[in-house]
Structure 1
Amino acid sequence: MSVELLIWLTIAAVLVAVWLRHTELSRRAVALARDHVAREGLQFLDQSAVLCRLRLERGRGGGLQLVRTFRFEFSDRGDRRYKGWITLSGNRFTHIELQPFREPLQ
């Protein structure tokens with residue numbers, strides 16, 4: 001096996017690992033956002049969350065970690081769409097924010 005092939009295989013393996021990790025965290029963000037929205041009595045729309053921001057930040061132990069912010073949509077009564085954002089720092093949920101919306105009718 002040539003060194004060049006070994007390098008390409010290593011790069012491919014790293015890319016697959018990054019993609020799998022992103023998929024896992026994206027699913028976690030969807031589950032956390034869906035649960036939060038349901039607790040608020042709202043509807044989680046499209047069953048998805050889209051990565052909208054990625055940055056490096058110092059973690060609790062002082063090391064660098066990726067902070068991912070995902071955007072999702074929700075509705076209060078089904079006739080309007082509102083945006084929400086959920087942030088994961090490393091593996092840890094850190095913040096969720098919902099765009100102002102009308103309160104559901106009781």
Structure 2
Amino acid sequence: MGHRQQMTPEQRLEWDIMQYKARLEASKGHSHSYMSYKLYEQLEKQGYVSYNFSTSYETSSEYEAIEIRDKLRKEGNFARIVSTANKLRIRTFQVYYKPKSSKTNI
């Protein structure tokens with residue numbers, strides 16, 4: 001396929017569908033909740049505790065946050081990642097976790 005202007009309508013449709021699917025696949029797993037006061041209250045009420053990384057309670061590495069979340073889940077905890085962003089649009093990630101209770105309602 002050439003440039004978009006040189007494509008037939010069928011080729012453009014096929015190209016757009018392919019691009020849409022690629023965007024969805026690329027963003028899969030990267031949509032974390034953003035921290036708000038309401039979310040913080042909800043997490044606190046449910047008994048979640050913030051994970052402490054080696055230097056602070058948050059990290060700028062999404063990969064590190066995902067590794068910690070997966071590790072905590074393997075250890076038998078509920079774990080989730082919460083994202084924050086400052087005015088410079090620098091995202092940081094916090095991991096909140098709580099142990100799974102022995103009584104589960106299924």
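Odds and ends about this structure:
- Of the structures 1, 2, the one that 0.55 was derived from, the read-out being FRET efficiency 1/(1 + (r/R0)^6) of positions 16 and 72 (r between Cβ atoms, R0 = 41 Å, to 0.05): 2
- At a computed 36, 16, 10 (semi-axes √(5λ) of the Cα gyration tensor in Å), which of 1, 2: 1
- Entry that produces 19 once relative contact order in percent (Cα under 8 Å, 6 or more apart) is calculated, selected from 1, 2: 1
- Between structures 1, 2, the calculation of distance in nm of label points 7 Å out along Cα→Cβ at positions 24 and 40 yields its largest number for 2.
- Of structures 1, 2, the largest value of mean count of other Cβ atoms within 10 Å over residues 32-39 belongs to 1.
Just so you know, all these numbers are worked out from the coordinates, no wet-lab data involved. Since the model is a prediction, treat every value here as computed from it, not as a measurement. Cβ atoms are built from the backbone, for glycine too; each structure is taken alone.
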